[in-house]
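Any read-out appearing in this document is the output of simple, stated calculations on the displayed coordinates, not a laboratory observation. Keep in mind that what you see is a predicted model, and the values were worked out from it rather than measured. Cβ atoms are built from the backbone, for glycine too; each structure is taken alone.
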Structure I
Amino acid sequence: MKTPHVFLKIWSDANLDLLRLINAPEMMEHLGGSETEEQILNRHKRYLEIDGKGTGRMFSIVLLPGYETVGSVGYWDSMWEGQSVYEIGWSVLPSFQGRGIATAAVAEAIANANVEKKHMYMHAFPSINNPASNAVCQKLGFQLMSSCEFEYPPGNLMQCNDWRLETDASKNIFTDERL
């Protein structure tokens with residue numbers, strides 16, 4: 001299958017309607033269910049502010065060459081097992097699923113995070129019942145660490161797989177030839 005060409009666009013006010021589409025019951029099946037309008041507005045506000053705070057990035061996924069907005073992807077600072085890490089998450093609208101778009105978009109987001117060289121590891125926590133998201137992790141070289149209980153949304157415990165990817169920050173970019 002040919003890899004789709006995607007462009008990641010920093011989250012903007014124009015993406016509120018996309019967030020409402022992502023909130024559809026079939027899209028939120030593995031994420032604790034749909035959110036209220038108030039929760040959507042709060043999430044949209046967090047997505048708008050995250051880049052300015054320096055705590056991650058949220059993007060809309062734009063499919064080329066038609067410039068169709070087809071989903072979202074983002075990464076953010078998180079604590080996992082006492083370690084500061086990136087956490088990554090994504091959603092692709094149903095009519096665009098199964099084409100490799102999520103894999104291409106997540107790869108682009110990883111490349112963005114690698115430029116920052118902030119955390120040694122990036123984690124993804126897809127539901128154990130979401131084979132497509134687990135396949136994205138596997139395709140991109142994440143290592144399956146374990147199954148775990150993960151709280152998402154707050155107050156909702158779900159069974160997830162903990163996938164971990166070593167980032168460029170874990171590689172020593174400075175070498176001393178005397179060593």
Structure II
Amino acid sequence: MRMFAAVVPPPGAVADLDGFLEVRRGAAPFRWASSEQLHVTLAFLAEVEERRLDDLAERLARAAAKRTAFETRIAGGGAFPNAARARVLWAGLDLDEDDRTELDRLATGCRAAANRAGVAVDGQRFKPHVTVARMRVPGEVSDWVRLLDAYAGPPWPVERVTLVASHLGEGPRGRPRYEPLGEFGLG
């Protein structure tokens with residue numbers, strides 16, 4: 001199974017970002033993420049064997065319990081790999097130094113939990129973000145990054161990690177369908 005451990009913003013934060021983007025989506029032929037798909041990936045798990053799922057969930061619960069809740073907001077933006085040849089447009093998180101450290105430690109804990117459960121983790125460096133759009137062909141998105149830099153949504157507490165199964169091609173318009181499998185509270 002394809003999965004990820006994530007921080008999922010609450011409905012109010014998602015609705016605010018969705019409202020900000022809604023009036024602008026028609027201006028670009030991007031593949032816009034639906035509001036149900038907005039999240040911050042802590043650990044991407046491309047292949048999880050079903051027999052490892054219980055151990056993975058237990059270890060994620062322990063990793064989450066070691067961290068403390070903190071507050072953030074969706075704010076700012078960027079592009080991967082860069083604004084000149086973007087494949088992904090993203091919104092960022094507004095975090096002070098302590099909260100950024102806590103989020104980094106949460107991501108590290110989730111990745112370590114997966115590894116200890118025998119699940120391979122995508123090894124890319126953690127960059128907290130919410131993917132808002134993908135491009136079929138790399139393109140210039142500097143104007144979109146500037147637009148997102150002007151955005152700051154409502155504050156919300158990060159209180160849990162969600163383990164999500166991603167079913168490719170099963171969602172609307174051939175997109176992934178996300179299925180939450182468990183939530184693990186921060187200590």
Value 3.6, calculated as distance in nm of label points 7 Å out along Cα→Cβ at positions 10 and 50, assigned to which of I, II
II
Determine which structure produced the value 3.4 for distance in nm of label points 7 Å out along Cα→Cβ at positions 34 and 162, calculated from the coordinates; the candidates are I, II.
I
Can you spot which of I, II the value 0.35 was calculated from, given it is FRET efficiency 1/(1 + (r/R0)^6) of positions 26 and 146 (r between Cβ atoms, R0 = 25 Å, to 0.05)?
I
Parent structure of the calculated result 4, 19, 27, 23, 16, 8, 3, given that P(r) over Cα pairs in 5 Å bins from 0, in percent, for residues 90-137 alone is the read-out and I, II the choices:
I
Matching task: 20 is the computed value of relative contact order in percent (Cα under 8 Å, 6 or more apart). Pick the structure from I, II.
I
